Structure P
Amino acid sequence: MAKVEDALRELAAEHEGVFSAKEAAEAGVARALVVQLAHRGRLDRIAQGLYRFPSWPTTRLQQYHEAVLWPRAHRKLEYALVSHDSALELYNLTRLNPGVIHVTLPPKTRISRRQPTWLRLHFADVAENDRAWEQGIPTVSIPRAIEDVGPVHGTDMVHRAVSEARERRLLREDELARLVEKFGSGILEPYSAG
């Protein structure tokens with residue numbers, strides 16, 4: 001059983017301590033063994049098909065990993081990406097801290113089980129060039145995140161996020177042009193919170 005736990009710890013290390021039963025099966029660990037370890041208290045079952053080691057240190061990023069693994073626990077998906085406010089928070093471009101994590105899935109994805117209250121699922125096409133990795137987590141690109149939050153939070157949020165991203169040199173010229181086309185050239189003015 002020690003070899004099984006070592007294999008599961010390797011999986012967990014990729015996601016801040018969280019792993020799915022599906023990933024375990026792909027790594028050669030039978031689902032029944034994962035369930036057995038959970039019954040013995042060696043693993044915590046945090047959601048249907050998701051587990052973590054109880055002794056694993058909790059980190060700020062753990063729930064983001066859980067959010068993108070949750071929809072994938074029982075199905076193969078082309079993508080599950082942290083998006084909207086949550087992506088901007090991961091990129092450290094906002095201080096919203098909305099209390100929920102937004103994840104975008106392919107539009108034809110059907111989820112029949114009840115989702116956690118802290119998770120908001122969106123269903124949309126996300127082009128390959130709008131998929132990125134931030135701190136080891138699959139995330140929408142900065143321009144896509146800004147485009148997603150603009151209609152909800154307004155131009156002030158867009159302006160703030162664009163100003164911060166420009167200051168930190170996180171946007172390419174073509175990405176900036178894309179945002180100007182969508183939100184207008186006012187987002188290029190220096191942002192002042194006053």
Structure Q
Amino acid sequence: MSIQDDLIVRNGRFAETFDKPNMPALPGLRTVLLACADARVDPAHVLGLELGEVIVIRNTGGRVTRSVIEEVATLSVLSNILTEGREQGFNIILMQHTQCGAQRLANPELQATLKDNLGIDVTDYAITDQARDLMVDVGRLAAAREVPDAVTVSAMLYDVATGSAEEIAPMQSLGNLRAAARETDVLQAG
């Protein structure tokens with residue numbers, strides 16, 4: 001039996017008791033969660049999520065990349081359409097984790113190998129300090145003008161050794177983050 005065969009059997013057991021055929025397209029918690037692709041960090045298990053509660057985006061390191069920004073911007077447009085303009089924003093939660101394999105991306109030799117052999121530049125997405133890197137990613141979202149001001153963002157760090165998550169950045173609207181950045185720019189310029 002192949003892995004796919006096994007997964008289809010598992011799905012059959014899930015389908016036997018499936019009782020939510022009319023779930024809405026919008027997540028119940030109005031939240032998009034960005035997490036690492038690491039198999040030890042499945043947000044449904046780690047955060048006790050139920051089907052239909054959260055949209056989950058996963059990538060190497062759980063980093064805010066250009067692709068993630070485009071996905072979030074697209075989801076904000078779709079959310080606006082689905083709510084007929086009644087909901088302008090939703091929540092984005094950034095979640096990184098300890099012992100992340102993406103920490104290896106900070107190695108200059110690996111960076112050079114990826115750049116030379118695949119044309120992939122990972123220097124901006126290497127993880128060196130999760131708390132700092134999460135704050136950098138909050139800043140990337142705030143700098144992304146295509147994501148509406150009404151969207152909120154927060155960040156947490158999951159510890160794979162203890163199973164606990166710690167808040168790194170409390171929830172703030174991108175509009176407030178942008179206003180604070182403008183104020184800082186004015187003060188620094190003056």
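One of P, Q was used to compute P(r) over Cα pairs in 5 Å bins from 0, in percent, and the answer was 1, 7, 16, 18, 16, 13, 10, 8, 5, 3, 2, 1, 0. Which one was it?
P
From P, Q, which structure was FRET efficiency 1/(1 + (r/R0)^6) of positions 36 and 100 (r between Cβ atoms, R0 = 35 Å, to 0.05) = 0.60 calculated on? This value belongs to structure P.
0.95 is what came out when FRET efficiency 1/(1 + (r/R0)^6) of positions 84 and 132 (r between Cβ atoms, R0 = 25 Å, to 0.05) was calculated for one structure; which of P, Q is it? Checking each candidate, the match is P. Between structures P, Q, the greatest calculated value of relative contact order in percent (Cα under 8 Å, 6 or more apart) is seen in Q.
Ranked by mean count of other Cβ atoms within 10 Å over residues 4-11, structures P, Q are topped by P, which has the highest value.
Every number here is computed from the coordinates shown, using simple stated rules; none is lab data. Nothing here was measured: the structure is a model prediction, and the numbers come from that model. Cβ atoms are built from the backbone, for glycine too; each structure is taken alone.
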